[in-house]
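**Student:** Pasting the structures in now, so scroll down.
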Structure I
């Protein structure tokens, strides 16, 4: 799907609509950063989404990329693959397990939301925490013989899944740290402490029309 260029405006760089704490936006930013894809970044306040975002993508969820030619990419995984197809210096695309990512984005995200936001979903958080833990056990076993999910080096699978494991862990960090998941906990710690993650978590003020352009990644 793409929006007409005359509605979006053609620029010399893509425009990235993002939200700092959104796990989907995190993984998109990490792929954009590692690929060296410079963008104009627009931090979105989710309670007051800019009209420009809605015009580009009526569903108005982040992340969204408006390419320099006016075309639109609306899904985080599509943004990751698009950026890495342009430049993939660490070979992330060679380490993509689509089934593992689909499990993360489907069943695990379902249980994560109902564990983290039980009031919103009228759910039993203990039930969904246990179901999420069962899925994390698959990742723990996967890490038994390797540092990352598809080998010793990080790849697309790790970066696609890591922000959601982070969110699960942070829901009750004391409890999570006490669980028998030593390999997964070490994996999570490594990604949290990486320079890549640090650089994509810079705090930005919500974008408003007329603001001076901000380039991501910052030079």
Structure II
């Protein structure tokens, strides 16, 4: 994994796009609902052609989404970064269970709703001595694209984290009839416009509707405005 990340990064440009280097694969990632409309799984789309370095829209106004077309200048986009820069564990609340623990940094929520089915992960963590409950718990927590939620094995003190390939997903949410954030997977470094290096994490979601109050990260605003990328 470290070798995959060696030459990749995403830089947040001042009031402009995300600048992607390292030939990072790009594809749609669609939320697959269950029979009740809850988020059940991810479906990956076909790879999207791109150059080794490319710029992704973050103002929401580009006519060539997901790529930037300069619309941020036309609309006077304010991309000021307001996110908490502390490490994840300094932001997260800890919920204890007998077998597992759950950490939750609510400000990172991207409204993908994988936390809700089968009784909600905040309740499941207290019951993970039951193998069936634990299977749901681990799957649902790891499907959270933003990394808001992380499961921890109490016996080892280590995260129970599914390794993801270095890639960027364009989230689509058919239940909410909207497009979601950019899903950075596999530990892609994110650098702020002022040069600050955000903590490198396996799962991160970056706003691409332009409306998040937690820039550069998604805060679920795309659902409220029914953001579309077509």
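Read-outs: derived from the displayed coordinates by stated rules, not from any lab. Because the structure is a prediction, the values reported are computed rather than measured. Cβ atoms are built from the backbone, for glycine too; each structure is taken alone.
**Student:** With relative contact order in percent (Cα under 8 Å, 6 or more apart) as the yardstick, tell me which of I, II scores highest. Please list the in-between numbers first.
**Tutor:** Details: I: 26; II: 23.
Going through I, II one by one, relative contact order in percent (Cα under 8 Å, 6 or more apart) is largest in I.
**Student:** Using helix-only ellipticity at 222 nm (-39500 (n - 2.57) for each DSSP H run of 4 or more, over all residues; to 500) as the calculated read-out, with -3500 as its value, let me know the right label among I, II. Kindly include the intermediate steps, with their values, before the conclusion.
**Tutor:** On the way: I: -14000; II: -3500.
This figure was derived from II.
**Student:** Then there's this: From I, II, which structure was distance in nm of label points 7 Å out along Cα→Cβ at positions 54 and 142 = 3.8 calculated on?
**Tutor:** I
**Student:** Which structure, out of I, II, was volume of the Cα convex hull per residue in Å³ derived from, given a value of 119?
**Tutor:** II
**Student:** Let me ask something else about it. For mean count of other Cβ atoms within 10 Å over residues 46-53, find whichever of I, II sits highest and give me its label. It would help to have the intermediate numbers written out before the result.
**Tutor:** Details: I: 13.4; II: 10.8.
Greatest value across I, II: structure I.
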